[in-house]
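Asks: For reference, the structures are reproduced in the following blocks.
Just so you know, all these numbers are worked out from the coordinates, no wet-lab data involved. Quick caveat, the model's predicted, so the values are computed rather than measured. Cβ atoms are built from the backbone, for glycine too; each structure is taken alone.
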Structure P
Amino acid sequence: MLIGAPVWLGNRPFRQTLSSLRHAGCDYLEFSLDFPLPECMRTSDDFRQMLDEFGLKIAFHSPLDVQTVHPRSEIFEAGMKILKRCFEFCSRFPSTLYYNLHLHPRITTMKLKDIREKIKKICTKQCEEIARIGEEFGLTLTVENDFMPFEMSELIFEAVSETGMWFTLDIGHAIISDMHFRKQNASSGGGVRRGHEEKNGRDANVFRASEIRASEIISRWMERCADRVLVVHIHDCALRGCEKTDHISLGRGDLDIEEVLNTVRRADFKYMLVEAFWRNRQKEEMTYDEMRRNIEICRSIL
């Protein structure tokens, strides 16, 4: 299994970043193609040479500013033009490990079951087209769970089971979205009564949700997708209090990291991305020394 870290344009100069990641113990990087990439990198030669120099492999994250699938054909077709340019850029890196995508259309009607079913049918066909084009470029495509709870992730399940794409399980996304879903259900009449909102200075719904074991949430995803998990995004989460935060350095939040990692070991995944942006729950910036500590934690358990 290879362990990596995210890299984006904000990490320039890249030579210094790649050198620091290598010294921190990284095997690869997941490079985000957000605007103005990939066009602003007119040649990939220098970047490929740096990867070779530091002995690092590369994967890619699709631009978050682009809608990958959408029930409105005009939006999907516009997104596909950009996606093809990204695929072409990635194909210049023959050793690309995977290309990671977010699928869920960011539209409010996703929460309506009948509309969600219609969206799923349209977008599943769009996923088939994306998978076909990705294969033409020789790319291994992975689909990441976004901030959508397990109960509303039918599109992901269809994509990984019907199109040949693989699954990227993001630990924090799964946990935070599940807790938010439980809180919404409680607010609308189930579980916690709205008349009892304060408990030790915290919202009662959040207090109850924080008692849910993270391993139980992850286990649901494992039971459904374990045979298709190729990548795991690992990070800690701050779950207590009114503000829930993910992408925290391992051991600095509220998760039992050893329990979580032992749960994901049920899947025979190949890549683990330490996607920690914050050093602690106060959102102090991540450091390379802290990244090294995170990688050592993963290696010691896995």
Structure Q
Amino acid sequence: MLMWIGSRVSLICGMLFSAGVAMQVMAGDLSSDVRKGASGPDTGNGGYVEVGLGFASYTNPVVGAPEGNKKGEVHNEGFIDISARYQYNGWFVELFSQSLEQFTMGYNFYNGTHDYTSGNWALDWVALAEHDEMSGDETNDYRGLKTRRGDFMSGPRATAYLGNYIVQLHALTDISRTHYGELYSLKLARHWQYRNWNFHGIVGATYRSQEITDYYFSIAADEASEVFPEYSAPAGMAYVAEFGATYPISEKWVFRGFIRRIELASVATKSPLILDDHGEIIATAISYVF
């Protein structure tokens, strides 16, 4: 569920800053960086791990997620909250369950500071799964439909740290031979510190090529039925807005919470596999820093 509400809207922390709490900044996942108040990339080796428990309430506009899902229906779910990252000589893996991307692996091939922008920059080559499998094995709601396999995509990721702002761009192409599509996303994040609290906001837009939307949300003639009539999906856009807060309870315990809303372009809602033009989630979690 959290994977969809993050990057799968296609249709759909390390050591924290604060007084008395150290922070190791590593360029990477925007959702994680903005919660840490990151101000720039770091080429150093090392990493961190946090594990905790969380609870979320959400709506999902995708049929079958979860099984029996209805338009506007609120679902409640506990989840394991994980934040981890490790980097060695530029190679890295990062996992953050509250992220818009969640799990990413890649290589950092450039870090630099440009005075004309007064910012810090990082360029990575990344690989990640963007879309989950949709099949009758996953939920009975897809019985009678062809399996839509999960994908694996790769491409450049550019990140700019501009004071309290972080801008991140992904340009990804399918390398799993699932749909041969392309995805482009642009996100802007900002963080504010008030005493030991770090508040953040994120806005962004994602474009998915027609190959992606057709593969996951079209209904072919040979699988069409009364429930799922024939439909051909065009390329589509999705938009995200998020606000959240992070608080270091102690040197070893961290609280996080956020509210996120996903908006879909109107053309997406015409698919029989889409129930609504938006989805929302409210989640909180407490994690332990190892």
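Asks: For the read-out helix-only ellipticity at 222 nm (-39500 (n - 2.57) for each DSSP H run of 4 or more, over all residues; to 500), a value of -13500 was computed from one structure; give its label from P, Q.
Replies: Corresponding structure: P.
Asks: State the single structure among P, Q that was used to calculate distance in nm of label points 7 Å out along Cα→Cβ at positions 112 and 160, giving 1.4.
Replies: Structure of origin is Q.
Asks: Can you say which of P, Q returns 5.4 when distance in nm of label points 7 Å out along Cα→Cβ at positions 248 and 272 is computed?
Replies: The value was obtained from structure Q.
Asks: Here is a follow-up. Using Kirkwood radius over Cα pairs in Å, for residues 32-71 alone, single out the structure from P, Q with the greatest value.
Replies: Result for Kirkwood radius over Cα pairs in Å, for residues 32-71 alone over P, Q: largest is Q.
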